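Colleague: Listed after this line are the structures, all set down as structure tokens.
A short reminder: the numbers here are calculations on the coordinates, not readings from a lab. As the structure is a computational prediction, the values presented were derived from the model and not from experiment. Cβ atoms are built from the backbone, for glycine too; each structure is taken alone.
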Structure I
Amino acid sequence: MPTPSIAITGSTGRLGGRVARRLSELGLPQRLIVRDAGRAPSLPGAEVHVATYSDRAALARGLEGVRTLFFVSASESLERLTQHFALIDTAAACGVRQVVYTSFFGAGTESTFTLARDHWATEQRVRAARLSFTFLRDNIYLDFLPAMVGEDGVIRGPAGKGRVSAVAQDDVADVAVAVLQDPGAHAGTTYELSGPVALSLEEIAAALTDLLGREIRYQDETVEEAYQSREKFGADGWRVEAWVSTYLAIRESELDRVTEDVARVAGHPPRTLDEVLAQRKV
């Protein structure tokens, strides 16, 4: 088997797994960098290498000979940027030429969604390392919307009448695979990946009611109410702030733009909420 020139992180997760399976189906050799070999997907043409984002020595061995790195952002934590920077710096030192990074829609220093600022900092580290790059700035995932519903059938948050152009994970994977097949053609490009339409949370609740067969409604909250309603989870303050700021970003119209990037790169229209939920039932 030829030495893979593409390395994939996050292949044990929903997005990275989709990308790895698509590359395998196309017959492209790849190296899967995972924390736990036992959880790695078994795919034709795929090597498995164990390394965490913080283990630079193991990462260096895993990135040997790699020219293109598909970099799925690490799990949310206070150490996330430290982990990201370690991977980026190691990739640059190992001769990786291009990084395809899963960022967030509208990432910037002033983003209302607090974790979008981490994505911006990661993008800047990639630039500072003088790596070629393609940034996939994903909106909220359509696949995630049902998880926003509480046990009582209520979506709660201070989003007001704001809208979100949520995108399907399958569409992000399709874009990623198109880029990984010809990375040079997408070098230096930032794609803002959205769904086909921007929906309010009231509209999302109505759609979920029809598609899930139970009543779902949206309850707008004040910021104070949002923090109070999440106290029961016992989460750290930074995490609760991130949860609440997601809704605030919707309220501030930072996530409502509909772009053509999925269609332009993947070659097909972005999936709708109906299509994503229908696929979940298959």
Structure II
Amino acid sequence: MVVMRIGLSTSCVYPFDAEEAFYLARQIGYDGVEIMVTNDVDTHTASTLRRLSREYRMPILSIHSPVYARTQLMWGLDPRRKIERSAQLAIAVGAPTVVVHPPYRWQGRFARDFELEVARITEDFGVTVSVENMFPLAIAGFDIAQFTPSHDPVKLLCDALTLDFSHAAMAGRDALELTHAMGDRLHHIHLTDGTTSNAQGRLSDEHLVPGRGTQPVAEVLRYLATTGWNGSVVAEVATAGQNRHELLIETLHFAREHTAAPRSRERAKN
């Protein structure tokens, strides 16, 4: 039986360090950890990450290339170099996947060559570079294309894609429809939820606990369970200023319930 791995992103414990994510992942019962590369030195020090992985018996499922505004200077200004460094880190810690965002429109040549660069880095480093869905900005009723070639990776010539439910909400996109559009290229999931879109004039990338928003998160997970999809489902929920432990337990329970094989769910009900 194919079982999806349910991981915890280090972004869920912000502003605490990476070790907090490993600790909570182990304590609550997640299957592994995704490392969001930030200014926290532990998130980009391979020896530290390997030690934490061993001590907490938590495999590192994926590396998320630095994307936050506060990490603009991380590993220099060349966006190619950031992805390459992320791939090197993935190899060093045994993670099979690197998650990246589409380039910003002002990134010039890199934006034009993005699809080729993703294919090249995937081949050169032997890790899967998975491109995440993003969203346009809506200002005064007008959509601003901040990403190019597109915020929608379905439109890109990339072999591996990451689905983020909060970003789908921001783009006004139904995540189940987006899942079908991604098809066999769907490689990785950021488990979260959202309620608002840019079209409503609200620039709020909520990253809610799954089930607390309006995206069909449960439907997507149940659909994937019926297809035998075996990628990683990584919790990426905002917990700052809240009862982090309880939110992460709720997220894991949601994931376990809806990624179980249909027969397992039926037995659980009985």
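Colleague: Taking semi-axes √(5λ) of the Cα gyration tensor in Å from the coordinates of each of I, II, which one would give 33, 21, 18? Show your work: numbers first, answer last.
Modeller: Numbers: I: 33, 21, 18; II: 26, 23, 18.
Source structure for this number: I.
Colleague: Computing distance in nm of label points 7 Å out along Cα→Cβ at positions 102 and 246 for each of I, II, which one ends up highest? Spell out each step's value before the answer.
Modeller: Values: I: 1.4; II: 3.8.
Answer by largest value of distance in nm of label points 7 Å out along Cα→Cβ at positions 102 and 246: II.
Colleague: Next question. Given a value of 0.40 for FRET efficiency 1/(1 + (r/R0)^6) of positions 22 and 206 (r between Cβ atoms, R0 = 30 Å, to 0.05), calculated from one of I, II, which structure does it belong to? Don't skip to the answer; put the middle values down first.
Modeller: Working: I: 0.40; II: 0.75.
Of the structures listed, the value fits I.
Colleague: For structures I, II, calculate mean count of other Cβ atoms within 10 Å over residues 150-157 and state which one comes out highest.
Modeller: Numbers: I: 15.1; II: 18.2.
That would be structure II.
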